[in-house]
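Visitor: These are the structures in question, set out in turn.
Any read-out appearing in this document is the output of simple, stated calculations on the displayed coordinates, not a laboratory observation. As the structure is a computational prediction, the values presented were derived from the model and not from experiment. Cβ atoms are built from the backbone, for glycine too; each structure is taken alone.
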Structure 1
Amino acid sequence: MKKLALIATCLLSTWAMTVNAVTEPVDYVNPLVGSQSKHSLSTGNTYPAIALPWGMNFWTAQTGTMGDGWAYTYDADKIRGFKQTHQPSPWINDYGQFSIMPVTGKTVFDQDERASWFSHKAEVVKPYYYKVYLADHDVVTELAPTSRAALFRFTFPENKESYVVVDAFDNGSYIKVIPEENKIIGYTTKNNGGVPENFKNYFVVVFDKPFTYKATATNGKIKTGKLESKDNHVGSIIGFSTRRGEQVHARVASSFISFEQAEQNLKELGSRSLEEVAADGRREWNDILGRIEVEDTNKDKLRTFYSCLYRSVLFPRSFYELDAQGNAVHYSPYNGEVLPGYMFTDTGFWDTFRCLFPFLNLMYPSMNEKMQEGLVNAYKESGFLPEWASPGHRGCMVGNNSASIVADAYLKGLRGYDVETLWEAVNKDANSVHPQVPSTGRLGYEYYNKLGYVPYNVGINESAARTLEYAFDDWSIYKLGQALGKSKKELAIFAKRALNYKNLFDPEHKLMRGKNEDGNFQSPFNPLKWGDAFTEGNSWHYTWSVFHDPQGLIDLMGGKAAFNEMMDSVFILPPVFDESYYGSVIHEIREMQIMNMGNYAHGNQPIQHMIYLYNYSGEPWKAQYWIREVMDRMYNANPDGYCGDEDNGQTSAWYVFSAMGFYPVCPGTDEYVLGTPYFKQMKLNLENGNTITINAPENSDGNRYIDALTVNGNRRTQNYLNHSELLKGAVIDIKMAKQPNTQRGVNASDFPYSFSNELKK
């Protein structure tokens, strides 16, 4: 009877965790979106992150080998463990990772020997809960996370030899089994860069069942009875006999600070059951996701929307912990010290400055205020603002986009942090480069400041991309300085440099082009060549990177008609390319090629704002058409749901913003540029208590065009909405139509902000 009771209990808990009506936002989320990816073709390059919003630790089933950036891939057959991960992308890879794996039958440690077949049909994946059946071991594994801890439940078969493997990974690790406390402690030092020499992730695992078997593994060799090991690659194996259906729980936490802090972090679980931890996680996710309420009859679109929203609030992840007094404290990934205050990491600003951080400023400003404080600390601890952080400075991508991150936050009204230190930081970074990490600060700033561009022929790769982004960054600094009341003399240099994009415009091709130190354009020039003067794109993609001054770009091209013709050409061109700079077809190229949208490459960031530029040139209906095409064709809620790398929330935030019907083309302005709403109604519940309601009752697959728009009952012809106005609460009523209204939004007074127009005043 006891066995039957246990089985019944197990079945009941399983039913309780899996049978939920789709009634709340988190129920629409599919964490597997983007996981059907590989090196040669990305449909997101994501893994199912079982975590809380902006949590310090994520968890995922591990199908890849130890150290493989592709930690979980949908097409895999076997699971090697359940990994605590801090990985922002497969290209950056992981740090501070370790794994837990239940096994039966014989004592094994090797990752391939312990691996088990699994099926997605026996897998439940929620942001707050994960469950899978490990067929080779006849074990059901469940987990529910907090920010810094997690609760595991293993349902074992009848077996005299049931085990749990804790793998601390290679490159330096430590493990200790403490049988009298049913506890394992250890640390991992595994990383892929961006850490000080004293970096460790300390972990603690506490079981609710005494150990009958104890062993450690050192560099692959299992030593029964040995309780402690420190070497390149260590782990532990603990075991016990189990009855069929017996459930063993493991409470897990980690800390970048110390074992003592790991124990403190373990208290996040309290005495809660797995069901209670999962239920609390579910509530937290619904609170965050529920800030945006969507009404629509198409559940597939709702699934896609909320899956994108889920990805938009994962990164940057928290890198701070709470001490016994509840104070924020962090291990510095920059100087190796333990210091007070907030710290966040695992984001690349080259991606996320475009709309992920503007999204936080609109919907979750209090969280970004903490992130801005984290930037203050990063600058104080390293002398630079990060450009790609994981967990410290990483050599990846180009630009000085931290300037935009800082400026947009302050200009959108965020306060409560030391903005004067950030002002000092953006000025310092504009005129220096990190001595070890050249993608931090401004590589080539000496040339840029002297010539007005980074030359093509001085050994600095992707020079044109750097120049275009530096010009926007200078405009961002200029606008921040204005808001802070800095002197005109102090700001004049940034205003001047904000126009440096003009130095690379080639009037012959009407495109941006690399320029040599002597002032001549680089030759030969192939505008379809990826890389070279540009970053993960070609001239057709990067030419539009004049976020702050589309009118200036229109003027360079010869007016609106010529500009629109060039815009149209992006979609008319066949998906031809020159990959010679890379020596092979990189996945971003392939993703453009196969989408049947010409040379438009939505799978990568440089061109993602381009469609919205039709609003600056008197043809907003073209923006409406193409935005809807991208949303319908390039996003879904399936494992292949993205058209390229998801990139830490940026590609997801593009979808979320676009579904609202507007987009932050130029972070740092007060404006969102209009697109086309995707749903019949959407409510944005702002942190200040106000609500933005977007009504588009005639919206449908056939009705994608804006015929008329009112804000609080007042007719608007402008192709933008104001952030400051929206914060007060607004009702936006949009009449949708099957045919474009070619008379709306066509006058100069309807166009969004451009720096050139500001200079004319």
Structure 2
Amino acid sequence: MGKIYTILIYLMIIPILVCIKNIKKFHNDISSSITRCLVFAIFTILGNGLFTLNINETISYLAMALYLFAYDLMLIYILQYSQQYTNVFSEVRPFRSGCFILAFADGISLFLNAFFHHVFTLKLTTYGNLLIYRIDKRYAAYYLHYIFAYFIVLMFIAALIVKIAEIPHFYRKKYYPIILVMSVIIILNLIYTISGFPIDLSLPFFLLAAFLICYFTFYHTPNELIDKTLSIVVTEINNSVICFDIDSKCVYANDSARRLFNLNSDDGSNENISKYAQKLLEENIIDNKDYFTWSEKRMLGDEEHHFDAEFRKLHDSHKNYIGFFISLIDVTEKYIAYNKERYLATHDRLTGIYNSSYFSEKVSELLKRDPDTPRLILCSNIKDFKLVNDLFGLEKGNEVLKMLAELLKTACSNGTLYGRTGGDKFAICIPKDRFKEEDLLNAIHTLSKSFNNTLYHLHIYVGVYEITDCNEDVSIMCDKANIAIKTLHETYDKCIAYYNDSIFNDTLLEKRLVGEFDTALAEKQFCMYLQPQMTPEGRMLGAEALVRWQHPNRGLIFPGDFINVFERTGLIYRLDKYVWELAVQKLSEWQKQGKNELYISVNISAKDFYYMDVYKTITTLVEKYGIIPKTLKLEITETAIMTGISGELEILEQFRNYGFQVEIDDFGSGYSSLNTLKDMDVDVLKIDMGFLRTTKPDRIKRSMSILNNIIDLSKTLGLSVITEGVETKEQVTVLTKMGCRIYQGYYFSKPIPIEDFENTYLK
């Protein structure tokens, strides 16, 4: 009998070890406390089993000591677990430390009892056919042990009771079984202690307590909590959740779904929802579909709402079809936010029309969809728009841009696309047959008139490009329309220009010339030609320096092909400075050879005054090469002086004071030649060759009369006269009679390289 009991007791250790293995994986303080509690439960079982099975007195004393000491430690770790799990009495850590001290003191006393018998004594007793030891006499230390042990148990139960009082009802259920089992263990152990019965019947309940503690601590979740949570979630979420049986009959709809389908909460009829589901199933063949999604919009009151919908079949544990549910998620806010974001990404924030990228995208789509309809690209630009912001502020500038955008909206018909391509630039794609130039001019005039004032007049230019290749990049189409606009920048009587290939070719050439300028300057591809200035008798007095571009691929390029380009792009000052230095270098060579009377005249562009200190630059060159200042004559056009920066007249006076001779080039081509003479301190007038190029007899006579008066006036003012463009002997004869003594033109020589000039005139 005793052996059977002992074996059964020892078999309890196996499930306890299983519990220990399962809870060790949680790796927290609670699992650690439970593990230690179960370990000492094993030692308690081992001690009791050994005591029951053994008849050796000393071993029995030691077994009972192990049983009682392990019992103490097991209870202490049960108390520690309760404090950690319930957070009740968690602040009494010093008390727990004191318990460990008392337990170890008690353990030492119990093991010494095997030799001194000061705690209890054992007596060999027969129960039926079972011969075992039982406790005979008990002393104070024995009773103190049990008082200590039961106090710990009561602290454990008290912690659970306090926790139960603090928490909702459905949480309490997991504490009741633990309290019940622990109470049974105490009662049975108390009976075992008092009665002297040799077998501790409380030990099997240790196994039950171990399972309960592990389950309720780590694995149990109240179903009521889950059900309540899911109920609240499903009921109160904005998502509409609807459940259907296998007959597509609605069996459940949450509050959101009922509002969506206009059902009263008290109305048990779900007919509207069932009809909706039936229609949905008819439109979507679901026989082979367990899941699909779609989007739809529905009205809630007066508001339109957007939904992401989901259909999903339901199956039981045997994979049998039992019904389905539909979920409709309200994504209205997300839809609105997306549309707003998309609008901001595709529209100009100031004007509300398409931005550049989206305009290009929409035009491309239109051309692919309908490539056979002839269309035009119109691009607009406001001349000197920066002045509007500078003079009137950004708000006024923005107002103008919004006015122009509204003009596009009202002036454009259906089938027309328009957008802002950047800054003050707008673009339109319009069918060719709907474009009326007169209507556009009237609209531009209306806008300009509404803004014009004494400080600024609004000039809007429009470039027109006819689409010939629908696959061409829209940005290139706009570039071509803008190229056409560039032909209008210096005009005020026209505001519409049409693109053609010659404009494009000129633009490409211009860009190519500008791109090659730095290389050409560095490699000295620009060379100086000289055109002699002669007396009527054929004596060479000096020459004008002219530039040619000896291009490595295109050969000799004449100044008419690149000077205007460099004027517009601001590169002319670098080229002029280069030619000045070539002229000064050549004068230095001649003067070292004793040819001190020869001169070279160089041209000064109006743009030079914007980009550099002309006076300082030229005087520095003269000082660097040590030439006589009067041998470097400075030519500047009358128009350049009158339209250039303020102070140019003072600069001319500085040049003359330094020793230079200043010439007015192309005199007579300007708009106020005679009036100019009173303000300009110069030495020479170079008469514009235009006077000699008329072919009509009456105009020849008139030109000669004007030339005669200019020459007479020059004599009166003490100025020398040079006539350009002389091509015939008759012109020389007539002009000589008038008093002109210096000529320049093809009659004497065209511009020639320096080497040819020196071989012809200096040897």
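Visitor: Name the one structure among 1, 2 that percent of Cα pairs over 27 Å apart, for residues 245-548 alone of 51 was derived from.
Guide: This value belongs to structure 1.
Visitor: Give the label, chosen from 1, 2, of the structure having the highest value of FRET efficiency 1/(1 + (r/R0)^6) of positions 349 and 533 (r between Cβ atoms, R0 = 25 Å, to 0.05).
Guide: Largest one: structure 1.
Visitor: Moving on to the next point. Where is mean count of other Cβ atoms within 10 Å over residues 333-340 largest, in which of 1, 2? Write out the running numbers ahead of the final one.
Guide: Working: 1: 16.1; 2: 11.8.
Largest value of mean count of other Cβ atoms within 10 Å over residues 333-340: 1.
Visitor: Of structures 1, 2, which gives 15.9 when mean count of other Cβ atoms within 10 Å over residues 141-148 is computed from the coordinates?
Guide: Attributed to the structure labelled 2.
Visitor: Output the label of whichever structure in 1, 2 has the greatest value of FRET efficiency 1/(1 + (r/R0)^6) of positions 45 and 477 (r between Cβ atoms, R0 = 30 Å, to 0.05).
Guide: If we compare FRET efficiency 1/(1 + (r/R0)^6) of positions 45 and 477 (r between Cβ atoms, R0 = 30 Å, to 0.05) over 1, 2, the biggest value is for 1.
Visitor: Next question. On volume of the Cα convex hull per residue in Å³, which of the structures labelled 1, 2 is highest?
Guide: Structure 2 comes out on top.
Visitor: With relative contact order in percent (Cα under 8 Å, 6 or more apart) derived from the coordinates and found to be 12, which of 1, 2 does the value describe?
Guide: The value was obtained from structure 1.
Visitor: Separate question: Going by FRET efficiency 1/(1 + (r/R0)^6) of positions 485 and 573 (r between Cβ atoms, R0 = 25 Å, to 0.05), which of structures 1, 2 comes out largest?
Guide: Between 1, 2, the highest calculated value is found for 2.
Visitor: Here helix-only ellipticity at 222 nm (-39500 (n - 2.57) for each DSSP H run of 4 or more, over all residues; to 500) has been calculated and equals -8500, so which of 1, 2 was it run on?
Guide: The correct label is 1.
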